[in-house]
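No lab work stands behind these numbers, since they all come straight from the coordinates. Every value quoted in this text rests on a predicted model; they were computed, and no experiment measured them. Cβ atoms are built from the backbone, for glycine too; each structure is taken alone.
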Structure 1
Amino acid sequence: MKIVRVLIVLFLFGQQVNAQAVWDLKRCISYAMENNLQIKQAGVAALSSNYSFQTAKYAILPSLNADASHSYNFGRGIDPTTNIYISDRQIQVNSFSVSSSAALFNGGQRQYQRQVASLEWQAALQDLKKAQNDVAMNIAMAYLNVLFTKEQAQIAARQLDLTGQQKKQTTRLVEVGNISELSLLDVEAQYANEESNLVGAQNNYVLAKLKLIQLLQLPMNMDIQVDTMQFSMEAVKIPSADPTEVFEFARKTQPYILSQQIRLLEARKQTYVRRASFYPSLNVFGSIRTSYSSAMMNYFPDPLHPTKISFSDQLNQNYGKAVGVSLSLPIFNGMQTHYAFQKARLGELNASYNLQSAELSLQQEVTQAIANWKAAVAKFESVQKYAASMQAAYDANAKKLNAGIINTLEFNTAKNNLAKSQSDLVSAKYDLLLKTKIVDFYLGRPLY
């Protein structure tokens, strides 16, 4: 029955389960780009920055406002159309006006504010790209870990199957008296140990899939089947292994660096905004207005018997226009403008330090990534040769065991060495794939 269970496990790990959706790396990353909450939040932030830019862009246009009012005055009061006191009367008053103003000169403050808002929007777009890159890299790492744990579980299942077959053969030999019962006990102990190894490998596979599902932000009760990835040494080659070349390319393309470069320009423009506060501002304005009052009377030609003036006539009579220019000259405001300008200059200096720090970190990361990739290539090639030699040793010992030249203990040693070499080879393969993906990331190559 145990052998049957092992075969079922092998089938489940070796075949795609029809009830599960098959996800390759491209599908995982594409799904995350559309549904990940962190990416959506970064998108909202970028859209908000765009609205701020649009607001600043149209702020340089003249303002135009229309006003209308309707009121009732009771008792003694001033008729707003004549400025004459009216007593014990109810007055109905209407007023209408249209006004406009425009800045002729303010030191370029609004133009710089528009440039600041534009740069902030561009930086937010780079932040969105960075969020997308971070999520894509995390998913690629989790995906490779799922494939790694899956192959480790398959190796453990195969080893258990081989030990099960060995156990059957040893039992028959003990029954006919060809070998001692001690050999069977050794095999049974080996079988129990490998059962435990298989359970641990299966748990690791389940946990790795759970981690991937969490990163994809899928429902926790959903199960997915990952697609296999073709591995070859051609697939893990990179265009350049020179850290300087990779760094120079990454410095021009990585969103985080571009964001810091844009924010340095933004901080510089912010100093221009503060400096413009030292300059005088010149504005032009104009308005048209008219009004109506129920108390307004026509005393001509008979002052003793005045008549009411109609609504349309009053609008024509009270019609007025105004146009003017205003000049504001900053003289002293408690040093507020001065220190605001100094703080802006410090902000520009700090933005410069942030950019330098980001470039230094990127240089260190690229150098480490290239070194890790080279080490992973060398390790994989070495482990590959070792695994091939362990396979040859296992095949030779299997023939010796069948011929009765060696005992089960010696054979188990060879089998354990083979299992370890196969496990190390799988580990080295996926470590190399991961290190290659990291370098691909800095080179701007797709992760799938």
Structure 2
Amino acid sequence: MIDLLKQIISDFHSQDLPKFKNRELKVPLNLDKILTIIGPRRAGKTWYMFQLIRELETAGIKREQILYINFEDERLNFSNNYDLIIQAWLELYPEFQLKDLYIFYDEIQELPNWEKYIRRIYDTVTKKIVLTGSNAKLLSKDIATSLRGRSLSYELMPLSFVEYLSFNKVNLKKKHSTKSKSIIKNLFQEYLVRGGYPELVGIEDRFKTQILQEYFNVMIYKDLVERYAIKDVSIVKYLIKRMISSFTKEFSGNKLYNELKSKGFSISKDTVYRLIDQICSIYLLTTIEKYEQSVIKREFTNKKLYLYDNGFASAIQYLFSDDRGKLLENLVFNFLRNKYKTISFIKNGFECDFAVFPEKNKTLLIQVADTLHTNNINRELAGLIKSSKKFKHAELVLLINNQENDLEIPDNIKVKQVCEWLLE
């Protein structure tokens, strides 16, 4: 085993880093903390590790001081003897001191009891440790319980629209030119439907759905069924299908439980809720709560479902033309989620899609509509205006894709195209 580890370590040191495009995420490498990069599979976490390694090399750190292991390598089988990794590096490079070693462990969740091992090497070997993982709940729980005070966590999600344009070689400094505007609008429509997974950039359209479906299958079987030892896959598939079909809508775990029972599935309500929680842990779907001042009321109201990437909606279910409004709302949600800690929706005889709180005593209320026209303008405006009465200082924004001419909009409501708003 140690010879294999030496080979893996030496191969990484002898090869050039692959070409990659930098991501927007900024992770400090000089804090002597365990840095965890969490996010969905295929979002670019491995490539982001290479970006951090390049930063170290630019700063004068030698490649031999950097230990990179991907725990999804099928050749690795430690039988809990994880110390062989450091031992292999020491035998290769006895001239270096352990405190100068930078450790990059990719997909750490593949290593059983990884949190105890990482805590030990942090305390006894080196404090320069970077980890990636593809399971939000599992890693968050372990980090909170075992790595208290030792770690900082960051999320790397599929490409933002700004990153998507960069990957497509669009110069945003020229975004106001007629040619650039046309290119950006066309790419926005593609991004809206296909999502932001990096591998899809530059791939022919006919392959994109197949690639996304493959991502989906790996997430379901490896990150969900295998990790949580789920025996009845048919129940999981049914729940996921129902949840994806309900994205941007309210959903009820109790209703899903009753549906399963009516179809003859033998399952408890607790199991349904546990499966929903596990499905949300693999970066496929997530939820937001209805805004209520009472914490108890928030906990017991229905939640709204959103997908982490629009591409799964297009790849997994057939979308109709009126679903573009749902895709637009889902896109806005993911932008807000990457920017603000707390996102809610408001519903009380009317509905406002999003309420966020960027600063103390300040509220941002956002309504999303694909096309604003005479038939829906009163409903969309009412959601914002009535919701604003709950807050003293609220900024009202109506995000759209298109709108009819000569519509009367109150002065206190800003109407913006989503494509342009994402680039502000």
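Comparing mean count of other Cβ atoms within 10 Å over residues 189-196 across structures 1, 2, the highest figure is found for 2.
Once volume of the Cα convex hull per residue in Å³ is evaluated on every structure in 1, 2, the highest one turns out to be 1. Structures 1, 2 were shown, and distance in nm of label points 7 Å out along Cα→Cβ at positions 61 and 117 at 1.2 was computed from 1. Relative contact order in percent (Cα under 8 Å, 6 or more apart) was computed and gave 13; which structure, 1, 2, did it come from? Only one of 1, 2 returns 13 for relative contact order in percent (Cα under 8 Å, 6 or more apart), namely 2.
Given a value of 22.5 for mean projected area of the Cα convex hull in nm², for residues 277-396 alone, calculated from one of 1, 2, which structure does it belong to? The correct label is 1.
Given a value of -12500 for helix-only ellipticity at 222 nm (-39500 (n - 2.57) for each DSSP H run of 4 or more, over all residues; to 500), point me to the structure among 1, 2 it was derived from.
Comparing all candidates, it corresponds to 2.
Structures 1, 2 were shown, and Rg and Dmax of the Cα atoms in Å, for residues 77-292 alone at 38.9, 133 was computed from 1.
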